[in-house]
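*Asks:* Read through the structures below before going on.
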Structure I
């Protein structure tokens, strides 16, 4: 049995779907069925849009904050690898002398 390929949506497509939910007065379930989306995906997009519109200081992360967190984690991993390499190189050259 083959797995179903995961669909990818652009930010514009997500924003349009959320806009339809907000402006049409229809439920998330109805809009999801009409657009051929899963209810959980559309519900998550709607929830994230609400978070982005009114961020709370101690609340969930906005989309921009989440992207920055991912970028900072990648940068931290790279810097830690560089540090570990330099430690090993320093120890190697210390043994040489």
Structure II
């Protein structure tokens, strides 16, 4: 994998894009630490559409896990979690 600092990438962007289009993944660094990866559109689309092991599948699975559920909870239960106070009391009140 090639690696370029962001400063170098600015001046060499056309060259880097041509390399990425040929299938080479390129890493961008800031102060020597990796911060981003460039890959071709073809490789990106492959990541999104490869079935169960795909990035899209993983993102969808994550969203399902993070969706709140109301199973077995009434509206009263949910309302009981909320504070009934109008606002906090300030020291000068």
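Each reported figure results from applying straightforward, stated rules to the coordinates on display, with no laboratory input. Keep in mind that this is a model prediction, so the values were computed, not measured.
*Asks:* Of the structures labelled I, II, one was used to calculate helix-only ellipticity at 222 nm (-39500 (n - 2.57) for each DSSP H run of 4 or more, over all residues; to 500), giving -14000. Name it.
*Replies:* II
*Asks:* Of the structures I, II, report the one carrying the highest value of percent of Cα pairs over 22 Å apart.
*Replies:* Comparing I, II, the top value of percent of Cα pairs over 22 Å apart belongs to II.
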